[in-house]
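Multiple structures are listed underneath, in structure tokens.
Where a number appears in this text, it was derived from the coordinates with a stated rule and is not lab data. Predicted, not measured: the structure shown is a model, and the values here were computed from it. Cβ atoms are built from the backbone, for glycine too; each structure is taken alone.
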Structure 1
Amino acid sequence: MFKKVIISTTLCFALMLTVVFPVRVNAVSADSITAPSAVLMETSTGKILFEKNSHDRRPCASVTKVMTLLLVFEAIDSGKLSLDDTITASEHASSMGGSDIWLETGETMSADDMIKATVVASANDAAVALAEHISGSEDAFVENMNKRAKELKMNDTVFKNCNGLDEDGHVTSAYDVAIMSRELMKHEKIFDYTSIWIDNLRDGKTQIVNTNKLLKTYNGITGLKTGTTNDAGCCMSASAKRGDVSLVAVVLGCKTGKERFSDAAALLDYGFANISVKELKLPDDMPLELKVDGGMEKTVKLNCDSSSKVVVDKGNNVEIKTSIDLPESVTAPIKKNQKLGTLTYSIDGKTVKTCDITAADYVEEVSFGSVFGVLFNSLISL
């Protein structure tokens, strides 16, 4: 009887601890992730949820093609490339080794099929053909890859080619891969390709199978790109979405493909189990206008772009509080888009987002000339 009381008391105490000190679900650590370099990012906010040697500069094999595809889809958006365009394989493109679709010099395919081959089969020759079609040469395209990397503040990255074949000085980091993956994911058309498991090219003569095995095993997987070479090891940028949570898990340098997929899945599991995403909205007491002193208008309308999201711990009753910092009035002249105040969002006393409150219109200062102009116009209209 005494033993049962001790056991019951212990269980009750354990339950109390669980409530007071919530346990992180599916916890991951540097030791549990076999990859020497890894990152987990929530993509709608860009928040880093986990990192291990995230800025180590390493080769990333065909994960390089994330940047290649980003430039491809930006070319489509700008009208420089159409999915119906016919692309001709050059001698240089057809000479690529590694994973290929065995393009012959002079062979033609639509841009749509070239993209499909690049994404699904990780075809090095197709990637080069796309690059040459867009920029005239692979070297010119790679120059644009590095320019885009700088714009995205990918400070660990130097590209030497567009397909990821091993080459001295061709390096990036898990952090930078997450950055360019997030940017590519803004082009939702990419998921039409990354979600393909098996397809055909050349009127059914060539079958291609996706190198991303998580498509068959992971709930919510949407992409994105795998890569394997001798120097890089087994690498991956894995994207997935469940509800409002969108994640990308990057692992570089795994010893085996199995470790690559298990590491990526473990990181995604950790993210989905532990976070949720909340949308920031304007508070109900947000003023629509502000009093103006010494202006041709008595008030000025206000703008505040709060369209943003924040990552919060899952399962907690999170309360997002707002505070508005605005003067009672402002003095003319007031420029359009001039900052007049701030709207601050906070959770548990910590600021998570600050938005500028700005003037929606120009308000002219009262002067003799402006008053005379108003009177003159009113007389004319009589």
Structure 2
Amino acid sequence: MNEALRPDPVELTARVTPQLSVVVPTFNEHDNVVALYRKLSIALAGIAWEVIYVDDNSPDGTSEVLRKLAATDPRVRCIRRIGRRGLSGACIEGILASSAPCAAVMDADLQHDETRLPTMLALLENGSADLVVGSRYIEGGSADSFDKQRAGFSMLATSVAKKLLRVDIADPMSGFFMIRRDRFERLAPELSTQGFKILLDVIATAHGKLRVTEIPFTFGSRLHGESKLDSMVALDFLGLVLAKLTRDAVSLRFLLFALVGSVGLVVHFVGLLIALDALRWPFPHSQAFGALLAMTSNFLLNNFLTYRDQRLKGLGLLRGLLVFYLVCSVGLFANVGVAFSVYDQEPIWWLAGAAGALMGVVWNYAVSSLFVWRRR
């Protein structure tokens, strides 16, 4: 490490509790984490601070770089997560592990402006706000580095959040903010660990009980590595909005599981039709073929989408598929049993069918979470 940036041992020994913890979720940010540390060292001069990198077991060796960095400066910490993925979950774990009364969240890709951190901290410490948001969409802020696709999604998501969740700040999709840790700890049990939009979740969960201030910043361009934003972000966002609209009665993961189940229903009918018309199989064989095809497609989609933070690979994928077949077979019996029971009480076919389908998806979701994609 550059000697000019090496901290003074006397200063570190005298420091008791940091004023600010900077939480940085990372995945494959090998080339950025040291550069961010150096920027923080300059921007936070005169402030007692620490930085907590939360790494989702990056295959590029990010955690090894951080371990070496932490050996030279005790203000640097690294939480390495095994078997867990997701920016929101990483932020939650990082903030709850922090030792300062105020915690900031920022990306590792150098696109957030670390020079705004002292201003954000001052607003929290003087009692002006509970949450300070770095905003791209107020006067003085900018997101000119966005391409058209990302700019379009950001503006659409912001509009949806404001209208459906009644979020009244200019940039609820920002990933750059600072919050008083005691306020965050009250909200943490109700936050979703899936998805990317932790700030939106915090504001929606608070139901207007946080004093929020926005300050402008210019969103920069990524210099190293690849963006983590992909087509899944839109689905995560939609799931988060729906979960908050139902006051978290339905989890984001359950919504994705149910969505995959509806796709499986289509796959089942397509497989049944092919077996009956093209292969000329008897109906029982065709029905079994359609059911097997649907269960297989559901398993693969859930592994790719719903449980992507616990994705099964190699032999674990085959084992998971076999267990999923068993789970869904029992779920089918539960489905039929509930449907018959409802139909006996009230002979309305669609009501009985819906009750059976709901029982089936709840069973499949609950048991799959326990035995197929269980936490390791």
Structure 3
Amino acid sequence: MRILVTGGAGFIGSAVVRHLVLDKGYDVLNIDKLTYAGTEASLKSVDNQSGYRFLKADICDHGAIAEAILRFQPDRIMHLAAESHVDRSITGAKDFIATNIVGTFNMLECARQYWMGLESARKDAFRFLHVSTDEVYGSLSDDGLFTEDTPYDPSSPYSASKAASDHLAKSWMRTYGLPVVVSNCSNNYGPYHFPEKLIPLIILNAMEGKPLPVYGDGSNIRDWLYVEDHARALDIIAERGRIGETYNVGGRNEKRNIDVVARVCELMDALRPGKEPHSRLITHVTDRPGHDARYAIDATKLETELGWRARENFDTGIEKTVRWYLDNQWWWAPLRGGYSGTRLGLLDLPKQGAA
């Protein structure tokens, strides 16, 4: 099995590559631009594997992508490359439009051109998996779950760009027949997570005795999914998912942000105790513009139709995650040098009453 993965040096992408190469024994071509959030250090465990190869390229570069696909001759394409941080999208939406929308268009076109030239058996077996987010659905109230039929209602430039890319992927199936499957996942966490995101940021700030920023009152709820569970799900969806369908991937672990931070503090107190509890570092900061109140995924379709189950609950997954960051400074220290944990996505808004 030959699988082309885009964004395979990122957080979720590297987990997918490690799973495909080490657990499944597949041949994998990883295409990644190596932006700030992509690092080949996340792929150290597969570097010397005979079935793994890496190409530094931009998914917006039609020539490079078309040539890479033609040379590698993949049986599947798993498209994960994306700009993914909501805060960065607030003040730098252009990169999100370019990568998430134009880049996805380019991947679909290159895949279509390749797929049209395959002989019949390989053409029938080919799949293009487009990996997306639950943020395309907007915000939930206190009740209910996101299903595959939930209407799209994105709130941020990031989620709007991903919603657009989802629609592109589905339209390439309906218009051209390209065998596309789409997945939408809840918030991922685990090893190799770039330190701008909530959980790694809190862990590393706690290690360094820095403030632990919590947006607003911390009541925003997310459904947390351990990244290795997600990687297995994506492999299953790419292999057995029905063409033209969407599959939601969630961990069934709804937590308020403040409770996530508090749990990390408890683990840090146990694993690396200081003179005072780490919870003293919790600092409430101005909320993010357009901050969705609650996300929660109904993964019933994936569980019943394809047989996937999450192996980690939040308690087991978060302890593994904290221990990993404590034990792997070699990975995060260089990234932390370029990003010290400062707040991103702040708008210079006029003061109330100003003209």
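Determine which structure produced the value 1.9 for distance in nm of label points 7 Å out along Cα→Cβ at positions 90 and 218, calculated from the coordinates; the candidates are 1, 2, 3. Checking each candidate, the match is 3.
When Kirkwood radius over Cα pairs in Å is calculated, the result is 20.8; to which of the structures 1, 2, 3 does this value belong? Please report the intermediate quantities before stating the final value.
Working: 1: 24.4; 2: 23.0; 3: 20.8.
Source structure for this number: 3.
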